[in-house]
Structure 1
Amino acid sequence: MELMEISAGRLHLRPWNRYDEDAVLAACQDPEIQRWTSVPHPYTRQLARTWVTITAPGMWADGTGTPFAVLNATTGALLASVGLHRLDGDQASVGYWCAPEARGDGVVTEAVGAVCRWGFGALGLDRITWYAEIDNFASRAVAEKNGFQVEGVRRRHVSHRDCWIGSLCAADEVTDRRQLPAPPTLTDGIVTLRGWRPEDAADAARACDDPVTARWLPVATPYTLADATSYISGHIMTAWGDGTAAELAVTDARTGELLGALGLKLHNRRLGHGEVGYWTAPWARGRGVAGRAAVLGARWGLEVLGLHRVELVADVDNLASQRAAEKAGFVREGVARGSRTDRFGTPRDVVVFSLLSDGC
């Protein structure tokens, strides 16, 4: 395949060359690049040299890929890597990484858009595939902002881990398809809400294997480490990607200790409605954790997601949850009879609270 360069406004994309060795070596020391890509660890100078002098040029030569260095068009500084791979007839897949110093500026989003347009136009592609591990929200955001439609999960696809898979076709309208932004970090200085991490599983299992938690939530009893791991890596990640729920860990703002959980269900988001729920770990009860978390989560839903109503429901006998709702500023509306079932499938009455976008 003939070597090509792409001018894309502030970016310039060109094939890799031997002068990129130092920049590639430096970028690929980054833990995030090593975590989410197939870059080996440790990444040595010899690996960088092989990439820029043998592997990348070889892909161009045999027509199996079009790896580009993404440069600042003015300074020539290396910002990212992007390329089309597994070229096969009218289909290919796209891959990318971003140098640490260039993150947060939309560089990769612009580069992926430029490469896809070039692939459809110059190479005559009909379909470009994207995939990423199911907790790589940064990669998914780049793909969805460029119009890729997530098609589902491919099990144990890369390094025995589940991956999202999506595609962009030549005839598709390029529109931002993100359901939710990446998990935020929200804090009031006492508690901090953040995305769940695999290493939270042990504390989550300890918290949920508790008779009080089990009384009010439909969790397994006993609640094991396997249950927590499955919930964090499976349900939470899938729901976030699908836009059906935003689940966040509640932690101590000073120490980072896990204190509980905050969830925002979004099944009725198209109506402007969300429903917040929470639990508090046994070691954190009596500190106002649930109320603080509810305030932060509800405000994020109202201000960032554009909701105009966030509901909160509590079992009529769960007085602690009702007090937390009231302290968080939710307004008690009444009792919905038999509207929820407990862990045994028995209908239960719940108290309904709400918080509106106008603060009422």
Structure 2
Amino acid sequence: MPTTQFPSRLLVAASGTGGHVFPAIATAEQLAEYQIEWLGTPDRLEAQLVGDRYPLHTISVAGFQQKLGLATLKVVWRLVSSVHQVRQILQRGKFDGVFTTGGYIAAPAILAARSLGLPVILHESNALPGKVTRWFAPWCSVVAIGFAAAADRLPRAKTVCVGTPVRSQFRAALSDSALENLPIPPDVPLIVVAGGSQGAVALNQMVRKAAETWFSAGAWVVHLTGENDPEAASLQHPHYLALPFYNHMARLFQRASLAISRSGAGTLTELAVTHTPSLLIPYPFAAEDHQAFNADVFVQAGAALMFRQSELTPEILAAEVLSLLNSSDRLQTMSRQAASLAVMDSAERSAELIRQQLSPRSPLQESN
């Protein structure tokens, strides 16, 4: 008589920004046979995004300081306390393993799981892994990476390149080209500007000053300004649409002739999936300048151009974009190279890594 097996129980530790939470959700969606619960921090994005999907546990954890001092002692104390909290969650819930996408919450999740002998699967989206990933990757059972270049920076960890998972809604929208509420003619060049959630104001100002050159060439601009730009409505033109955000980014990127964007790993993944040529301006205050490392992967592949914000002027931006728009062959080549960087089944690959590390629960384990 075959032995009955209970579903494995997985704790997902992903908190803070969409760059951490969205890949974790995309991966969790592929694990329907698992009992999944979530580990986050109070008042962060996961509280909105996880919602009713998974039970949410929250702990208090702080970032790691660059320099030693009194603040470091407080961080260490909070880390020790949060490890204890996560151990209790793992033990009470009889979890079989942990999946985390890095960031501050990964540290207590990894330490607590390993102290209990549980497997840990870590996903790192950036080409330059964050501090927590670099410090704790050797403790993990396996590290899934979004860019192959990250492997060289994790020499003591077992790494597998799987790409970065994108939301299921994003992938589903790839088959629909309709741009809702955007009256853009089908045959005009379209520039999509996506400043990201941080630091978009300086980029927005530069784009508005450069845009007149593009309008003169017949191009349209959809400018996603974010919600913190006091001058968001300052430019008015029939070919210019300024929006704080847009819900159907897959369709918008697919329609774009060119994207002007920051270079967070999540945005770059979406540009690759939609085969969109891009001009990348890394966020200059990103931790350890990691967005520049991400952008360099696309530059080396021939999928994008990169400019430092400090070296860019409206005049240079206007001229570079116009040069690209005037060369359809160049844009087509960049599009093909962006497509070469896409890992369409990244969520499935990440989920399979988790399955390989977690074994089904037996009745004996369930009773313990």
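Nothing in this text is a laboratory measurement; each read-out follows from the coordinates by a stated rule. Fair warning: this is a prediction, and the values are worked out from it, not measured in the lab. Cβ atoms are built from the backbone, for glycine too; each structure is taken alone.
For the reader, a short list of remarks on this structure follows.
- Test item: relative contact order in percent (Cα under 8 Å, 6 or more apart) calculated as 9, pick one of 1, 2: 1
- Label whose coordinates, when helix-only ellipticity at 222 nm (-39500 (n - 2.57) for each DSSP H run of 4 or more, over all residues; to 500) is calculated, return -7500 (choices 1, 2): 1
- Of the structures 1, 2, the one that 4.8 was derived from, the read-out being distance in nm of label points 7 Å out along Cα→Cβ at positions 122 and 258: 1
- Computed 0.35 for FRET efficiency 1/(1 + (r/R0)^6) of positions 74 and 210 (r between Cβ atoms, R0 = 41 Å, to 0.05) - originating structure among 1, 2: 2
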